[in-house]
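Nothing in this text is a laboratory measurement; each read-out follows from the coordinates by a stated rule. Since we're looking at a predicted model, the values are computed, not measured. Cβ atoms are built from the backbone, for glycine too; each structure is taken alone.
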Structure I
Amino acid sequence: MEELEKRLSDLEIKFSFQDEMLSEMSMVIAEQQMVIDHMKNIIRELSEQSTGGAQEGRTLADDKPPHY
């Protein structure tokens, strides 16, 4: 009976660590999703800026570099 209690205790300890690890991983995933969403917004804004210049008859290739 003592062996069974030890095995049960070991399983409870392992479960506790896994539960904590799962919570930490969920927080990391949520943070990463926020970063991804922010980067998507930046890409969308940059894309709109680059197509906005092309619609006015100008492209980035037409602009002279600042040292000219």
Structure II
Amino acid sequence: VSLKIYDILGREVRTLVNSEQNIGIHNVQWNGNNNYGNKVSSGIYLYKIEAGDFIMTKKMLLLK
């Protein structure tokens, strides 16, 4: 399973999950940092979940 966050231009901002997961419901929180530990700006971001053949991309709004 992978869960990645991208900026509106499609650049990867953060990888939150990239490992095998047990079946079930999982919660993940993003603290607003990028992969380098720096805070990102408020704005619209995309998150992409991939699990096997399943792929879903949705928008989210980060407000500080």
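With helix-only ellipticity at 222 nm (-39500 (n - 2.57) for each DSSP H run of 4 or more, over all residues; to 500) coming out at -30000, pick the structure among I, II it was computed from.
Numbers: I: -30000; II: 0.
Of the structures listed, the value fits I.
The value 1.00 for FRET efficiency 1/(1 + (r/R0)^6) of positions 26 and 50 (r between Cβ atoms, R0 = 30 Å, to 0.05) was derived from one model only; which of I, II is it?
For FRET efficiency 1/(1 + (r/R0)^6) of positions 26 and 50 (r between Cβ atoms, R0 = 30 Å, to 0.05), the value 1.00 is produced by structure II.
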